[in-house]
1. Assuming -0.50, -0.71, -0.92 is log10 I(q)/I(0) by the Debye sum over Cα atoms at q = 0.09, 0.11, 0.13 Å⁻¹ as calculated from a single structure, say which of P, Q, R it is.
2. The value 3.4 for distance in nm of label points 7 Å out along Cα→Cβ at positions 154 and 250 was derived from one model only; which of P, Q, R is it?
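Laboratory data are not the source of any read-out in this text; all were calculated from the coordinates shown. Just so we're clear, the structure is a prediction, and the values are computed from it rather than from any experiment. Cβ atoms are built from the backbone, for glycine too; each structure is taken alone.
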Structure P
Amino acid sequence: MFEETFSQAWRLRYGDGPPVEVPELAPLLRHRSVRKFSDRPVPEETMQGLIAAAQSAATSSNLQLYSIVSVQEPERRENIAKLCADQDQIRDAAWFFAFLVDHCRLRTAAEGAGQDPGGLDYTEFYTMAVVDAALAAERMVCAAEFLGMGICYIGALRNDPEAIKELLKLPDGVFGVFGLCIGYPAEDSEAEIRPRLRQHAIWFREEYNADAETEEYDERMRSFYVSEGVKGAVTWSMRSGRRVDGFHMTGRETQKEWLEGQGFNRR
């Protein structure tokens, strides 16, 4: 459905043309968040292939500190949607997955092998688990998009971790870190390629550059927000600054204490 060429996608990302054409990378540059899905089903067998792609991602020390729960039963899906800021794409996508930080499986396996898994309460192992889950999900996303599907990550799965734990019957040592909608985009989906910072603002040579400018990106995002119907003269710096002011946490401000209570990040 989304057929931008490499050059077109590059221009939408950066505001100008690419230094060289690499058409093979076009499917990766076409990525966008899809929030309106068709009712076209995605077969179980196809999804097994996408799970295989996810499991083929790199995982630190092969610990595989993540799990994935699919939620297909309508009532449970509705409950998930309500817990995740009442987002319709959760209801409408062919598949919804909760990606989990998972220390439970390794703890059980280690104890069964006569080993002491007490070190899992170090922050390092939580970080490893989040990285593992993110790498697996992004590998799954790329595979789905290569097959013509669309996706939408759901950070709101973290809004109420205790309710998610109860709904998905998660044991201690397991945390729903984000959700993922997968399905075929609706024909009238208006999902667009979102502009990104120019490469010089994030790709530094040899040393970090704290003076990298974002003014040019602010102007491109101002135009993008207008095209999306956002009212007012809003820039990326303004909108992102409000997001991190500490007053828009949607329940996530208590996450540290909750995680510690589940055995994470105690050291």
Structure Q
Amino acid sequence: MSEQHANVLKPEEHFIKNEPYYEAVGEEVSVFLAAYKQQIPILLKGPTGCGKTRFMEHMAWRLKKPLITVSCHDDLTASDLVGRFLVSGGETRWVDGPLARAVRHGAICYLDEVVEARKDTTVVIHPLADDRRVLPMEKVGELLEATPEFCLAMSYNPGYQSVLKDLKQSTRQRFVALEFDYPSAELEKTIIEKETGIDSSTAGKLVKFAQMTRNLKGSGLEEGASTRLLVHAAKLIQADISPVTACHTGIAQALTDDNEMLSAINELSSSLF
């Protein structure tokens, strides 16, 4: 059986053609650009739905670099990232994983919610996240050197961290960290308006509703309404769903299954709309 490398990066699948809408809330854009220029990996910290992935898409578009996103989960292994041998048609061929493709072709690799992945994955990224900038590929006996254009970025939600799901200091201290949070009320209202075309008054009420739910964090809710959920609700309203129903299905039901908490959240939306 012969061995072949299957490591082609298809640009049309990973280049972002149109500018993703993103409103900066601080100096995150300039810090990211500086870190990219200096070949320093980037860690994005913040709650779900606050714009981390959109920010990565915006930066990839701005830098005109392909973006390979990996949604991390409990079953994600180092082999899933680096690659593996596959048998097809009587031939054995090596297939690069997403991380190896990014390293080989100078793409941005974004590991979303990295703490959800198995522990062996963080060991793999260590040589890439320091001055070595190499990816050991032991199964093929190759030490893959990153091109200058390669960028490693990853994200996690500190609100969900635990003893079992937290980043080790040996990993964290290899990265420049950018902290994300929900935008100010005025900026969040602007984002909802631009994302959905909804009127300013309704957008303002949605933001006020979100802030109410965020005040319940730790008092029955793990998380309050994210900017992403507000956009979902606004889109439902734009499609002629009543605001109360949109808040119930687009926000409340996404936040909790607890009947008492659902009733409390629905009362909040009814008081606004």
Structure R
Amino acid sequence: MSSVKLCTLVSGSSANCTYVEADGCGLLIDAGAGIRRTEALLQSVGSSLSRIQGVFITHEHSDHINGLKTILKKYPIPVLGNEETLHGISLALPEVDTHRFCVLPTGGNAKNGAFSVTSFPCMHDSASCVGYVLETSAGKIGIATDLGQVTDEVRSALTGCRGLVFEANHDADMLHNGPYPYHLKQRIAGPCGHLSNQQSAEALIEFVQKGAERVYLAHLSRENNTESLCRCTVENVLRRGGIDTERDVKIFVAPRGERSEVFEL
């Protein structure tokens, strides 16, 4: 069986990027950090941008694409996303090298020797947000970091994944009582916004029951969540759902400013 690695390089409201490696071949999901930071983070796991075979973009919001312009100036890496997202990137980053863009329709599949990557739709207030499932010889990895709700398409896509990078953006009480204006609170908590810790945990019960071994709780809000509160809420809900958080699954909170631990499948 091949060696497969998974980690978040950065995660949160400022920048998002996830790294997956199989047989020495690396992929990035999103590219929210600049070239120097991304390269340093990749070097910390024994990789580099020169080994990245593709960047798969979930959607065109700045915290998911800010690194693309500088990365593509130096590295001829294919950038994959659906047509709506790629168009959104070209508008947001008019100087980006669009010659590297490759259209992957929502629900479409891209393959190389080590990976088979399939996208699925997510409810989020962007042009056409998606998540990704990466199939490897060691099992499936699912990534869904911007979700207003957990739809049937999301459940179907993530069922059976051994590793998950899954959104737990905010604590509902912190958001409700916090400083954000009313319209922003409504957007975040709405059906096309972001998942709360509670919503994330409730969905994870099923995913763990159906094969998830390690979960990275991702895209935490700096203002409306804390790592300890996120972990506590999710683990308590899982335990009430009959999940042993020591034996059945390992729960990690993806750090905002540094990479996570590496999961080797």
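1. The value was obtained from structure Q.
2. The read-out comes from structure Q.
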